[in-house]
Structure I
Amino acid sequence: MLLYFDTYLTDIPRSANRKLEYLLANVRRVNTSYCLQRKVDIFKYTLASFAPLSWSNVIINVDGINQSEVTDSLNFAKLLFPAAQLTPSRSDTGFKYSNVLSKYTLKNPWVFFLPHNDHPFIGSEVNAFEKLVTLAEEVEARFNLPVLILYSHFTESVNSVTSDRFLYGFTGEYPKVMLETDDAFVVLREEIPLLSTHIIRARQLHDLMFDAGENRVITTECLGKYLNIKYKCIQIVPKAEYCRHYDGYMHTYSVINDYVSADRVPPLFIPNGFFENNIRIKYGYDTYFFNYTNINPQSENYIFSNNCGTDLGVLLSNIPFFWKDRISYIDINPLFIEPKFETIYLAKKIINPWEKYSNLRLKIHIYLRRCHILFQRSALGIFISRIKFACQKNIAYLFLRSFYRKIIQYRSH
């Protein structure tokens with residue numbers, strides 16, 4: 001499998017979102033493991049997470065506002081992946097991406113595609129993707145359709161593929177589960193999912209990018225403006241979490257009221273001492289120790305929401321694999337009784353934050369959501385949304401005009 005990073009480093013958000021920034025600030029402002037980190041360090045952390053896995057080839061294209069940070073990250077990548085193809089620039093058009101991929105279309109390997117820089121591998125086993133790739137190849141041969149393997153956004157995806165889960169239909173699509181294994185759901189999609197968190201065949205990714213031509217493309221989400229994506233494909237949805245967005249999934253507040261908050265699926269953090277190979281762990285303690293990574297599977301709170309909380313609520317055996325060679329010290333509470341994984345409160349919330357919903361409540365939510373989406377897609381719904389957009393645009397114009405006039409008046413005095 002080919003590991004392919006093609007990304008841009010900046011600490012400036014791609015789009016301003018004050019509500020999301022506020023939600024994140026409540027997590028990152030505390031002086032704990034969850035404190036705010038620079039994007040270059042998040043990228044280096046993400047690179048390190050993939051280093052223990054086996055790759056046929058590694059491509060790392062990176063650019064950024066600060067060229068010293070770009071150089072720093074590439075030097076760090078060189079230490080992790082000595083044989084990697086490293087380039088201090090990134091692709092930003094369909095053709096640029098397709099040019100990178102063109103040499104791999106003949107052998108057509110699976111591509112672990114990362115146009116972002118903040119979805120680290122957090123699995124506890126290095127062979128995590130082998131079963132998924134084997135399943136994908138079996139499905140390819142059986143159904144003769146394009147296949148993609150989802151590697152991140154676990155909580156959203158695993159709770160949206162079957163009709164007994166809260167997020168079913170929240171994107172407006174109602175997928176069909178073709179088959180189910182111990183490791184994943186095999187889902188039929190009526191259009192190709194463009195989320196930039198997929199393992200995909202090199203030829204398929206090349207063709208998608210090539211068809212976008214000279215148009216601006218920085219992630220696969222950009223392709224929807226340029227391509228016809230309404231054709232059937234199969235998506236492999238894992239039943240275990242392998243990667244997570246560094247800042248979590250609080251962006252779901254804009255889609256659903258009962259969203260994926262930080263206390264359900266926490267953002268990630270870089271353990272204190274990670275880059276110095278000096279991670280120090282306190283395991284099984286109810287007291288929080290600063291400058292340590294605190295792990296307590298018996299805790300019911302994270303430290304950013306409760307002063308008695310923990311950093312991680314997992315078993316010691318389930319910590320990210322790439323941490324293990326960087327740990328210098330582990331202190332296990334001698335009075336701590338380790339629970340079974342299936343009883344861990346914080347872990348269960350990650351798997352299904354809406355587990356306590358009754359079947360009736362779930363059905364009502366899904367039904368009302370379907371009605372809302374159908375109305376939005378109706379002629380009347382489209383008309384109303386256009387009116388709202390026009391009004392918002394006009395209000396913004398009037399506000400800016402008024403603001404501009406006040407500046408002119410102020411300068412004239």
Structure II
Amino acid sequence: MIDLIKTGFQRGLFHILGVNFFVQFLNFGLVIFVAGYLSKSDLGDLKLIQSYAVLFIMLGAFGYDSSALKLCSENISCRQKTADLSFAFTRVLKFSLLSVIAFNGLSYSYISAGDSRLLGLIGIYSILVIFTAFSYLSLSFLQSQKMVKKAAMVQFVTKLIFVAAVFVSAYFWQLEGIIISTVLAAIVGLLVYYPFVRKYIDFGLLAESRSSQVNKYAYAIVFGAVLTLVSQNLDIYLLDYFSANKEDIGVYSIATIYYTAAVLVISTMQTFVLPYFSEKSGDIDWIKQRAVRYQLVFVAVSVIVCVGVMLFAKVLDLYYFSDGYQDAFYLGLILLCKFFCWSGYSVLGIALFAQGIIKPGIYLVAVGIVINLVLSFWLYDAHGYYGVATSQAVTALVSFFLAVAMFMYYIGCRPNASD
């Protein structure tokens with residue numbers, strides 16, 4: 001554990017982790033601030049828009065961000081990295097445009113449910129899909145090159161712009177202001193990445209790109225990534241499907257902030273270790289030892305995170321929120337159980353991905369969605385949003401046992417090279 005911490009300091013983990021902590025603190029403060037200026041119904045609408053948007057942003061990136069992170073972290077020439085990244089940029093442009101069209105189509109036919117105001121807001125918000133998809137790709141490339149400090153700086157600048165814009169807009173123009181300022185911040189955010197990636201973009205090298213490999217990883221990743229996002233936001237989608245009161249969704253959205261804050265720590269650590277597992281792909285001895293060692297570190301960190309988030313949530317429950325948001329604390333505790341179960345196999349999943357073992361992970365997420373759906377439909381009628389939250393936690397527990405079994409089957413039980 002000490003070695004990992006030293007490596008983190010040397011290679012920039014704590015730069016990006018520190019920035020993410022600060023950004024998450026600002027984001028949390030932003031949500032609290034916004035809750036004071038929006039009605040519960042508007043807060044529910046905002047959460048719905050954001051939950052569907054992340055799905056279409058993922059479809060816009062279409063797995064090419066993760067493909068670039070995997071392939072460009074390999075020991076290849078700078079020219080080859082430039083060719084691969086340039087090819088990925090052309091594909092993201094195509095899929096992000098298609099994603100915007102699909103987002104608006106779904107909004108018209110389902111999400112807005114005849115609400116012309118919500119339909120218009122989604123139409124504006126959908127524009128950020130293009131710019132955010134390109135930002136994801138740019139960030140992934142910086143991480144693949146172990147430019148962790150640069151990535152941290154760019155994230156800090158872009159998030160600070162976003163938070164400042166939304167603070168001002170929420171104060172003066174409420175929900176409409178938040179939507180428009182978020183789109184503008186996404187545009188500016190992409191411009192901030194440009195100076196760092198422009199020298200790695202040369203469309204004249206497209207013929208030299210490993211297009212088949214880039215596509216292979218992207219296509220394999222996107223299905224699993226979309227399933228993962230659906231799994232992560234399934235509670236919001238289900239509450240929308242069950243026609244839950246928008247005010248209830250607003251209360252539930254506060255609880256999801258506690259969960260998101262906790263996940264941020266582990267997901268940041270994941271992006272730090274992935275390039276090192278990719279470099280050692282094929283070295284089964286190294287993968288076995290480091291996967292188990294790092295997983296134990298991640299679990300220890302998740303315990304600290306859970307305790308810290310719970311204490312902070314309780315302080316807010318006692319001294320800040322009104323009685324109308326009281327359920328958010330208890331819902332948050334249930335969702336933190338989901339987080340702890342997920343963190344228990346977060347490194348094992350990275351190890352499998354680095355070895356090119358992708359399909360079993362997709363099957364795992366698909367099984368989790370089915371279990372989640374069954375439990376949610378069973379529990380919602382009797383327990384409302386508590387039933388939906390509980391189904392999330394139980395599903396995460398089942399996924400933990402399945403993920404451990406999967407790791408043992410594909411990696412843990414394989415003989416060492418020295419045997």
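No value in this document is a laboratory result; all are computed from the given coordinates. Please read all numbers here as calculations on a predicted model, not as lab measurements. Cβ atoms are built from the backbone, for glycine too; each structure is taken alone.
Kindly point out which one of I, II the value -10500 was derived from, the read-out being helix-only ellipticity at 222 nm (-39500 (n - 2.57) for each DSSP H run of 4 or more, over all residues; to 500). Corresponding structure: I. For the structures shown (I, II), Rg/Rh (Cα atoms, Kirkwood Rh) is largest in I.
When distance in nm of label points 7 Å out along Cα→Cβ at positions 108 and 364 is computed for each of I, II, the one that comes out at 4.0 is II.
Could you tell me which structure in I, II was used to calculate FRET efficiency 1/(1 + (r/R0)^6) of positions 76 and 348 (r between Cβ atoms, R0 = 25 Å, to 0.05) as 0.10? Only structure I yields this read-out. When P(r) over Cα pairs in 10 Å bins from 0, in percent, for residues 188-307 alone is computed across structures I, II, the figure 9, 21, 33, 25, 10, 1 traces back to II. Between structures I, II, the greatest calculated value of relative contact order in percent (Cα under 8 Å, 6 or more apart) is seen in II.
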